[in-house]
1. Compute mean count of other Cβ atoms within 10 Å over residues 17-24 for each of I, II and report the one that scores greatest.
2. Going by relative contact order in percent (Cα under 8 Å, 6 or more apart), which of structures I, II comes out largest?
3. Quick check: -10000 is what I get for helix-only ellipticity at 222 nm (-39500 (n - 2.57) for each DSSP H run of 4 or more, over all residues; to 500), calculated from one of I, II. Which structure matches?
4. 15, 44, 26, 12, 3, 0 is what came out when P(r) over Cα pairs in 10 Å bins from 0, in percent, for residues 9-104 alone was calculated for one structure; which of I, II is it?
5. Where does the value -0.94, -1.12, -1.22 come from, among I, II, when log10 I(q)/I(0) by the Debye sum over Cα atoms at q = 0.19, 0.29, 0.33 Å⁻¹, for residues 97-136 alone is the thing being computed?
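Derivation of every value follows stated rules applied to the coordinates shown; laboratory data play no part. Please read all numbers here as calculations on a predicted model, not as lab measurements. Cβ atoms are built from the backbone, for glycine too; each structure is taken alone.
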Structure I
Amino acid sequence: MVREQELREGEVAIELPSTQDAGLVFIGRIRTPWTSRLETPRQGRQDGPICRLEIFEPFVPAIKGVDFYSNLEVLYWLDQSRRDIILQSPKNNEKTRGTFSLRSPVRPNPIGTSIVKLVGIEGNTILVRGLDCIDNTPLIDLKPDRCEFTPLAAPQKGDFETE
């Protein structure tokens, strides 16, 4: 069962330091079939339901060319997650681990990432499969999956020399 505010044995919560605004701007909202953490899958599946990335103005023109890629990396803000637990006990594990060693949504800066399969584009909406977040989650960014890029060749001797 997904927990709301309780701590499991061995977990540690801290008082968060004051915030420093990084100037984060949400570029859209994610529409999924899940309305609570209890319903949401632990990991998205590329054969899962179609979800919608609704892009806000003035970012809509940035969609151009997205359909060149079959897989996209989606970054989103887990706005309903706790941010104060630094040692966690994963469900059914009974071993306490540091937050940075887990993919838990509970983190100081609750940023989620998913590699999704592009299904299509309808106006300002990108249709994808493979998400694992609650409906109406704020969208931070969208990028082509880095695995679809051909790595750059290693620099050759003399590439950085100037005349």
Structure II
Amino acid sequence: MARRRPEPVQVIKERRDGALNAMVDSVPYIKFMGISFDRRGDELTAILSYDDKLIGNPMLPALHGGVTAAFLEVTAIITLSWEYLWEDIEGGVIDVEAMAKGDLPRMPKTIDFTVDYLRSGLPRDAYARAVVSRSGRRYASVHVAAWQDNRHRHFAQATGHFLMPQRDKG
């Protein structure tokens, strides 16, 4: 029995990047906030690019708490979706061109989301990574942490629980 010839690395990278870009571009609020994602293999890092509109208290100045919470929640949902779809993206099951045209799989829905504000977010770029603690057929739990200058000095963290979309049977 002949083994299937592996796809070129560039084809796989383009499929991964296309799927991620389609997910991110499907949510206008992500673009409004200035959030982007850096992908290294299967790991995502969210980047909140600094903008004056993100400041909540100009006297300090500090990032708005709602901006921080939204940044963490977006990071959690995109990371959870990414992990949920990873095998289908890798296997070429997902049509990335259809995704780019708006035919996207459903995203997880937030059940609850608890944010811990550890210190003020400074007026500069912020980064976040999420870790999926548990992901089942119906429910997932995610922890996400955000930092600015030092990866080990978080300014906020959160835990969220999400309702997972049902997979199509067929």
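1. II
2. Top value of relative contact order in percent (Cα under 8 Å, 6 or more apart), among I, II, belongs to structure I.
3. Matching structure: II.
4. Considering all the candidates, the number was obtained from II.
5. Details: I: -0.70, -1.06, -1.17; II: -0.94, -1.12, -1.22.
Structure II accounts for this read-out.
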